[in-house]
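Scrolling down, you'll hit the structures one after another.
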Structure 1
């Protein structure tokens, strides 16, 4: 028995995931900012026009699914639908921001069919991005295995 929300890799939310990947792939996040909120703003602005059921946690008029786990409520930065695709944005500064995002992704999978983590590598040498995108790296293989749990990681 799985604790994750049942899902299938077809249909509207699966197609939404593909649309998100394409938009994020084209989007420039080369902005001079240290504040994660600036990156969230840029991503929200790019994604929102493409989905009728786009939800942004900063809009208090919108209801977002809250996942209760370990005695606390958790909710992603954005979502498509109330249980479709959770979207989390993380600025990578240290290994702990990577671990935090992966932990959040598993929590969000309890209530969403798919989870997308968008990592923004602000390091000077883009070392996180380089290691994640190298098909021979352990990091690349690990992120591919996360996809088996419907957790998708994009790095910018």
Structure 2
């Protein structure tokens, strides 16, 4: 399979819809710590998929670093009170920015990103391996010598 930017974006959107489905299912069926921590790690997963959507050719570790960095930035911004004020006015802002700093969230974001890094890495390695398997060796391109 050829991983074109368009295909990567389609897969990222499909996976994002799946992650949102899981998040809403957990939110509807659970409460307390499970709801809070799963929401945090699934947020990290969504951010990873958003970064992949924007940077389709990005390496898995670079994509992960950007995603985790963004999550940590948003979490630390909650110390300023600005996200809380915006969240009080908008449900979308509350979902994206959160409202209250929680230091345990800093550890949960990578938990949501690491499985996607592994899948991304495996798919990229598989695509590279298939690309090499279809290439012909240089020796095969030379005409064979005819016996005299």
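Bear in mind these aren't lab numbers, they're just calculated from the coordinates by the rules spelled out. Predicted, not measured: the structure shown is a model, and the values here were computed from it. Cβ atoms are built from the backbone, for glycine too; each structure is taken alone.
Can you say which of 1, 2 returns 3.3 when distance in nm of label points 7 Å out along Cα→Cβ at positions 14 and 78 is computed? Answer by label: 2.
For distance in nm of label points 7 Å out along Cα→Cβ at positions 70 and 102, find whichever of 1, 2 sits highest and give me its label.
Details: 1: 1.4; 2: 2.1.
Of structures 1, 2, the maximum of distance in nm of label points 7 Å out along Cα→Cβ at positions 70 and 102 occurs in 2.
Sorting 1, 2 by relative contact order in percent (Cα under 8 Å, 6 or more apart) from high to low puts 2 first, with the largest value.
For FRET efficiency 1/(1 + (r/R0)^6) of positions 22 and 110 (r between Cβ atoms, R0 = 25 Å, to 0.05), the highest value in the series 1, 2 is held by structure 2.
Quick check: 2.0 is what I get for distance in nm of label points 7 Å out along Cα→Cβ at positions 6 and 86, calculated from one of 1, 2. Which structure matches? It would help to have the intermediate numbers written out before the result.
Numbers: 1: 2.0; 2: 3.4.
Checking each candidate, the match is 1.
Computing semi-axes √(5λ) of the Cα gyration tensor in Å across structures 1, 2 gives 44, 15, 13 for structure 2. Source structure of the calculated read-out (helix-only ellipticity at 222 nm (-39500 (n - 2.57) for each DSSP H run of 4 or more, over all residues; to 500), -26000) within 1, 2: 2.
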